[in-house]
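Participant: Structures follow.
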Structure 1
Amino acid sequence: MAEVAAIVILVALLALVIRPPRPWPELAWGAPAAALVVVIGLETPGEAWDAVHELLPTLVFLAAILVVGEVAEAAGLFDVAGEPLQAAARRGPTALLLAVSAIAVAVTTVLSLDATVVLFTPVVLWVVRGRADRDTTLLATVFLANGASLLLPVANLTNLLAIDQLGLSFPAFAARMALPTVVSAVVIVAACRWLAPRAVVAAPPAAGHDEEATSPTRRRARMTYAGRVVGAGIGMLLVALVVASLEGVEAGWVAAVGAALLSGYALTRGLARPRRLVRAASFEFVAFVACLQIVVDAARHHGLGDAVADRLPGGQGLGTLVAVAALAAVLANLVNNLPATLILLPTLAGRPVAVVLAMLIGVNVGPNLTYTGSLATLLWRKVVRADRSEPATGAYYRVTLLATPAALIAATVALWVSVRAFG
């Protein structure tokens with residue numbers, strides 16, 4: 001009975017988050033679900049605390065990197081990206097797709113996939129407004145946010161959850177995931193270029209759309225002194241994270257210091273107000289992740305973990321890596337990639353590094369298969385819907401049903417090659 005109750009609570013929570021009956025924050029569903037599993041005895045208070053405490057450095061990092069992305073936006077770094085995209089657009093659809101893809105991969109790698117879908121997508125929307133190849137570019141943006149979030153631990157919360165268990169430094173992680181990232185990105189871009197149908201008509205502006213807000217005067221921005229300082233600060237933060245990983249220092253605390261320094265600069269320069277930066281930290285979402293961890297931990301302890309573990313193959317050969325990546329992708333599309341990662345990681349404890357990395361490919365690339373596979377995809381959908389520029393559902397699946405399995409397998413093969421080189 002406990003097994004059924006744990007699964008029902010988890011499924012109900014995910015259903016409410018993915019398709020909420022009311023537009024409430026995720027925490028409005030997560031907090032009662034976490035409290036319920038403790039009240040009815042599926043988790044003891046001590047087990048719940050241990051689950052959250054284990055996740056604490058990752059939660060700190062998540063809040064910090066969201067603030068860093070907001071400071072980058074406030075400093076105009078994303079507006080500056082509009083100029084080269086406009087230039088590429090004038091050269092043709094392929095040049096625009098390649099330019100958007102390159103920036104999307106860079107933003108995802110440095111500032112996380114959430115920055116790509118929330119902060120970079122509006123810039124892309126401005127550039128592609130009225131273009132026949134709009135869908136191609138927008139689909140590439142979201143597919144790369146997920147599918148190219150492999151190179152650095154900071155690129156995806158799933159990577160951050162796994163980095164401690166992997167025992168790899170940032171450079172060691174990047175060395176093994178560089179080739180899979182490139183291969184996945186190439187497959188996704190190629191699929192978008194050749195499979196995405198062209199829009200028949202230009203998308204109309206959203207109701208109440210402020211033309212002045214997206215005019216070339218606003219978006220065509222040159223790099224300011226503040227922008228250069230913030231950009232340099234982000235670069236220094238990345239270096240600090242690499243050094244910290246080599247010294248065994250938790251990335252979350254380094255990121256928190258970096259976010260505090262960049263926020264202080266943004267406040268003193270008048271780039272942002274305190275309320276904006278506090279809102280950017282998304283403490284409600286961070287708290288939701290903590291609640292989700294408690295609910296997932298209860299489900300894992302009451303049979304779900306064993307069910308998943310029984311289906312994981314042994315070894316670390318190519319067949320095993322592909323099977324693990326495929327299983328992770330299926331689980332991510334069933335329960336979303338974040339819960340999937342929380343379920344899979346404990347079952348992979350003690351397994352070779354290559355197997356855990358294959359799991360990450362599954363939960364990062366695999367969620368592109370459906371709208372509900374990743375929270376980032378749901379956020380992207382909200383952004384493009386608000387602009388009335390969402391690609392048709394048929395267009396989405398026309399690309400992803402071929403691109404996602406191909407990228408998943410190709411990236412896993414690339415991982416197998418990398419592991420043979422780096423161990």
Structure 2
Amino acid sequence: MASSKRRSQPTKNQEPKTSKGNASPILNDGSRESIFALLKEGYRFIGNRADRLGTDCFQTRLLGEPAICLRGEPAAKLFYNPTHFTRTAAAPKRISQTLFGAGGVQGLDGEAHAHRKALFMSCMDDAAVQRLVGLFKEKWRSAAERWVNRRRIDLHRESQKILYRAVVEWIGLPLIPSEVDRRSADMNALVEGASSIGIQYLRARRARQRNENWIIREIEDVRHYRATLSADSIFAKFVFHRDIEGKLLPERTLAVELLNLVRPTVAIARYITFCAHALDEHPEAAAYISNQPAHRESFVHEVRRFYPFFPFVAACVRDSFSWGGLLFPAGTRTLLDLYGTNRDRRIWTNPDQFDAARFEDAKIDPLQLIAQGGGDHFAGHRCAGEWVTIAIMNSAVEQLSQRMEYEVVQKSRRLPLSRMPPMTSGGFNIRVKQVRSHRELTRT
């Protein structure tokens with residue numbers, strides 16, 4: 001890194017200065033338009049420029065508008081300060097049309113956000129999470145028995161279907177078996193289409209419209225007494241939720257929010273595949289986690305840190321302020337580099353090496369391990385489903401490492417970082433030889 005170019009950076013505990021004073025403009029990368037470079041470089045886009053410019057804060061242009069790029073723990077602390085940043089209109093329109101949906105919790109701020117986020121967090125207590133994990137285990141075991149002696153199965157695709165069945169039952173939405181393949185594929189399309197162009201993006205748009213319309217029909221049936229549902233179900237909790245003004249949410253908004261439970265849960269399939277990839281790449285990790293729940297959780301956190309998932313998150317500057325002597329103009333879209341912060345050498349020892357024991361005795365810092373956003377789950381914008389993700393990954397690792405005997409029949413060692421989100425070329429395919437029951441495990 002060229003230290004001669006490095007501008008002064010705030011220290012770990014330094015608070016942002018709100019006085020604009022004699023603040024300097026943020027260093028510009030000189031690009032007239034960087035969207036094509038972003039699509040080409042993917043997860044390394046912010047880090048490549050930050051290293052070249054010698055700064056953790058620079059400005060570029062994306063889709064014709066200025067954008068500030070940040071990385072590192074001090075930047076994360078700044079980014080999650082609601083005094084300085086707003087999520088309103090922060091996500092580009094193409095993201096809201098695919099990944100998030102219009103009117104969802106991700107784009108709210110202040111009391112409206114806190115009220116809506118509380119609805120999501122009310123579904124994330126220990127009992128609810130364990131119920132979802134129990135459904136996942138049940139459906140995984142059933143599927144795994146069908147996998148035995150098949151020539152190969154695509155672990156990512158099969159995991160999506162398992163997770164879709166589990167989360168739909170958990171919420172209380174009606175499950176039509178013949179639609180599982182298509183709707184679980186739709187959830188994956190929402191994730192993959194968000195950063196794509198052309199046919200893949202259009203496929204994601206159609207998937208969103210199709211699934212929102214499906215959930216709207218289910219909501220209307222309940223609200224117009226054409227269907228009944230369990231009063232204590234998550235579906236009922238959402239359908240009869242009232243906003244801060246005491247009004248029921250519009251059907252379209254409700255559909256968006258219910259998909260904000262289904263889509264991220266199905267997306268855990270990618271993390272499950274990364275777990276299998278790490279076990280195959282690092283045989284010592286498989287030995288390390290054997291019959292050790294604490295070791296297994298350390299392994300899961302390291303997968304979340306090491307493997308790329310979300311590249312960055314976006315917000316807009318609320319009012320002009322200065323930080324570290326740099327001026328942040330009001331209204332400027334700002335991106336926090338999640339991937340780069342999870343690989344920051346100032347935070348992590350040997351960050352480009354996979355270390356299954358890295359988190360064995362470590363306390364998880366909410367501004368360092370930010371695979372699913374940083375800050376507080378309840379008051380901020382950190383992913384409400386992070387605990388679900390960790391619990392399901394933990395269960396999947398137990399299944400892969402202890403309850404199944406399988407061989408990898410096709411995979412690529414390389415994860416293309418230009419693809420957001422990434423997946424090994426040709427997928428990750430396994431041949432299952434045996435599924436062990438609990439009784440067989442206790443005998444051994």
Structure 3
Amino acid sequence: MRFFDSRPAFVRLLAGTAAMAGFAAQPAHAAIDATAAATVLREAASLCTADGGALWGRSLCGPILLVDPTDGAIVANQADANGALKPSGPVFTGVLPDTEILANSSIPWSGTLWAEMLWPLPEEVAKRHVMLSHEMFHRIQPDLGFSRLDGANTHLDTLDGRMLLQLEWRALAAALKAPGAAARRRAVSDALAFRHERYRLFPEAAANEGALELNEGVAEYTGVMIGQATPEARTAYALQDLSAFLQAPTFVRTFAYSTGPAYGLLLDEADAGWRRRLVPSKLRLDELLAAAFKLPLSVPADLAAREAAYDDGTLRAAEVQREKDKAARLASWKARLVDGPVLVLPMLHGSYQFNPQTLQPLGDAGIVYPKVHLSADWGTLEVDGGALFDKAMKAATVPAGGLAAADRKGDGWRLTLKPGWSLQPGARKGDWIVGTDAAH
């Protein structure tokens with residue numbers, strides 16, 4: 001699943017043991033302009049047909065769902081296996097149940113495996129074509145052996161992790177723009193040096209970054225290769241990806257979208273057969289690139305000098321200030337969501353909507369979602385001020401200072417409970433937990 005995308009505003013995910021829901025008859029929607037959607041679907045067909053399976057040995061063409069995230073309205077390029085979608089001119093329309101995953105992703109629904117994309121797609125043609133190709137690749141990705149569970153790359157929200165990643169991005173950009181082979185090799189060597197210093201400082205980083213790059217980095221590389229028609233356009237887009245996420249609140253889930261195209265294009269030039277070996281070899285992109293350029297996978301003694309070639313001190317100063325600001329923010333969240341009185345909401349058949357760009361790790365306590373909509377067996381919770389999800393995603397926590405049993409709103413949140421559910425005293429004095437009336 002693609003948890004992050006620079007284009008949609010949020011993602012809706014299932015949590016816990018949510019039951020698979022079939023399609024129920026629902027009223028027709030006209031939220032997606034069918035004519036515009038049909039044009040987008042024709043563009044997708046043209047892109048995958050032009051590739052013809054040349055890149056990965058298999059065509060990307062297949063079922064596509066365009067989904068309005070506000071109401072689940074669907075425009076598709078074909079019928080589903082269970083007859084949920086109805087013909088409407090050259091397309092098929094219906095409504096995606098709110099129990100289904102809503103994301104730029106691949107999803108199994110109504111007897112068919114789809115490439116799902118949230119409407120509207122980017123207006124800019126280049127971005128739209130890359131997105132279409134990226135998401136179509138996700139649908140065939142498991143069959144090619146590329147899917148792995150995403151790693152927890154929380155080290156990319158630390159000062160050293162962020163610094164070394166941005167230095168790597170700058171070196172990769174230099175390699176893509178290099179005027180000759182010698183300059184390209186030097187820049188590739190620098191990029192690998194910054195990456196392997198990161199791996200030295202954070203021992204789990206190699207496996208975790210490699211997993212996300214295999215999932216999303218390879219998909220974004222595919223999007224660039226198929227979505228852009230010329231080598232010049234592909235290089236320009238890869239360079240754009242290397243700077244597209246600089247203002248994102250965190251790099252934890254975004255970095256692979258930047259590194260994937262850069263590594264892929266550099267590998268295409270140095271080792272044309274790398275794609276055939278990627279899965280069987282079980283090597284990471286950086287390992288393949290190091291082998292292609294005959295470079296060591298180690299940290300050079302002159303790392304500080306290499307850093308100075310890419311940063312005049314401005315980047316480090318900005319990252320030091322960000323770290324101070326983050327420490328103050330995390331301290332505030334810890335006081336509100338861990339140390340003080342809290343309301344605990346179990347993730348019982350839960351689904352939640354959020355902006356993945358805003359998530360902030362809070363150590364062993366879990367991850368803070370600054371703004372989130374949570375639905376579960378007990379009802380719904382609207383948060384605009386911070387909710388803490390534990391690492392196992394079994395419960396969400398919001399501040400409960402001064403809360404009473406009859407209250408349904410608090411500091412930055414509002415709760416709507418279904419009949420039979422209520423607020424009950426929690427584990428500590430002042431804490432509350434949502435539970436069934438029968439259990440009270």
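Participant: A value of 35, 28, 20 was derived for semi-axes √(5λ) of the Cα gyration tensor in Å; which structure in 1, 2, 3 was it taken from?
Facilitator: Working: 1: 32, 25, 23; 2: 35, 28, 20; 3: 38, 32, 16.
It must be structure 2, since only it matches.
Participant: Tell me which structure, out of 1, 2, 3, gives 16.4 once mean count of other Cβ atoms within 10 Å over residues 123-130 is calculated.
Facilitator: Details: 1: 20.8; 2: 13.0; 3: 16.4.
Of the options listed, only 3 reproduces it.
Participant: Sticking with this structure for a sec: Which structure, out of 1, 2, 3, was Kirkwood radius over Cα pairs in Å, for residues 179-242 alone derived from, given a value of 13.3? Mind showing how you got there, number by number?
Facilitator: Numbers: 1: 16.7; 2: 13.3; 3: 13.6.
Source structure for this number: 2.
Participant: From which structure (1, 2, 3) was distance in nm of label points 7 Å out along Cα→Cβ at positions 147 and 307 calculated, if the value obtained is 4.0?
Facilitator: Working: 1: 3.0; 2: 1.3; 3: 4.0.
Attributed to the structure labelled 3.
Participant: Suppose you compute Rg and Dmax of the Cα atoms in Å, for residues 131-314 alone for every structure in 1, 2, 3: which one lands on 18.5, 57? Spell out each step's value before the answer.
Facilitator: On the way: 1: 21.1, 58; 2: 18.5, 57; 3: 15.2, 46.
Only one of 1, 2, 3 returns 18.5, 57 for Rg and Dmax of the Cα atoms in Å, for residues 131-314 alone, namely 2.
Read the figures in this text as sums done on the coordinates, not as results from a lab. On a predicted model such as this, the values are computed, not experimentally measured, just so you know. Cβ atoms are built from the backbone, for glycine too; each structure is taken alone.
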